[in-house]
Structure I
Amino acid sequence: MNEITALIRQHKMIRSRLIGLIKEIQSTSYAQDALQWSMPFGKGRAHIAWQFMHCAATIDRYLNFRILNQEPKNPELVKSYGNGSIPNPKLILKTEEILSALDLTIQPYYIYFENLAPEKIDLKPHLEAEKTHREILELLNWHEASHTGQAQITWNSFRAFRGHI
């Protein structure tokens, strides 16, 4: 197995954990409240749905803007949930919308890297790119794992705060 395959395989495992968390939340009678809940301390904390959509927005931006050197496929997603966006509790999302956004953004990302020649892992996607393919794969694996953890702790806190655990 080459490094690209190993890093994509790792991302797919991380993604499966993120999807599992969404489905766990979805299976409750209070899923909608949970998705929009953020920690009650500190101003502007990201709610659970924002964490998930941020993962989708980051993949869209990285693949299209940073790798392919073009505009994101879903500029509204990137604007609302990308780096530097402010979590908006008025953007109400259902789990189906979140799952769809995650799926639509990740499939082209996987296809790009699954078709990348292994000898190109340490090359930048284009001359103006900041990172190599390896750095992108490693960073986005860390990024998704980090936000999955943030969503998990917010979910656990929500359940404790509401008396569901």
Structure II
Amino acid sequence: MLTGLLAALIIALTGIFYPQLIGGGYDLIEEVLSDSFFIYQLLLIFAARLFLSIFSYSTGAPGGIFAPIITLGLILGMIFGTLSAHFYPEIIQQPGVFAVAGMAGIFAATVRAPLTGLVLAVEMTSNYELILPLIITTVSAAVFTTMMGNRPIYASLLKRTMEQAGK
């Protein structure tokens, strides 16, 4: 109870002062895709959202994890795309493509569902030209995390729920 109260207080205070750092991140996704942030801002937002996601997830309190995961992937992909465009401007014209790939890749790696990540990204963007890069990204992400021995997030959540129910 005390842990949940402390987590709620930290997240509520963060939301009052920095509303972009909490919640699903749908507005933040639009802002990131409109290329309205500097690279250092993206790095700070990514680090803060990652910390808050881990913090809230580790408390065991029920809550959504789907939207924060895709928001983190999108921000990380945009960071990579922006850096790539800076160093290779003749090759990379649209860093937002990397943002979409990051979103699909992190979903596929976390949930271990590469086809769902692919369909999710294509449906959200309505861009069928991205299918081949997204196939490569989602399958690579899912295979890599499987090889590392990580379990899918929903399997971990189910195990934790079952253990708590058994106590």
From the coordinates of one of I, II, mean count of other Cβ atoms within 10 Å over residues 33-40 came out at 17.9; that one is structure I
Quick check on the output: 39, 26, 14 is Cα extents along the principal axes in Å, for residues 41-96 alone, derived from one of I, II. Which one produced it? I
Distance in nm of label points 7 Å out along Cα→Cβ at positions 25 and 137 gets 2.9 when computed on, of labels I, II, structure I
When mean count of other Cβ atoms within 10 Å over residues 65-72 is compared over structures I, II, which one is greatest? II
Working back from 2.1 (distance in nm of label points 7 Å out along Cα→Cβ at positions 57 and 113, computed), options I, II, answer is structure I
I, II: which one has relative contact order in percent (Cα under 8 Å, 6 or more apart), as calculated, at 16? II
Label whose coordinates, when helix-only ellipticity at 222 nm (-39500 (n - 2.57) for each DSSP H run of 4 or more, over all residues; to 500) is calculated, return -24500 (choices I, II): II
Of the structures I, II, report the one carrying the highest value of percent of Cα pairs over 24 Å apart. II
Out of I, II, which structure matches 4.7 when mean projected area of the Cα convex hull in nm², for residues 1-48 alone is calculated? I
Among I, II, structure where P(r) over Cα pairs in 10 Å bins from 0, in percent, for residues 89-144 alone as derived comes to 29, 54, 16, 1: II
Who wins on distance in nm of label points 7 Å out along Cα→Cβ at positions 17 and 81 among I, II, i.e. which is largest? II
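Values in this text are rule-based calculations from the coordinates and carry no lab data. Predicted, not measured: the structure shown is a model, and the values here were computed from it. Cβ atoms are built from the backbone, for glycine too; each structure is taken alone.
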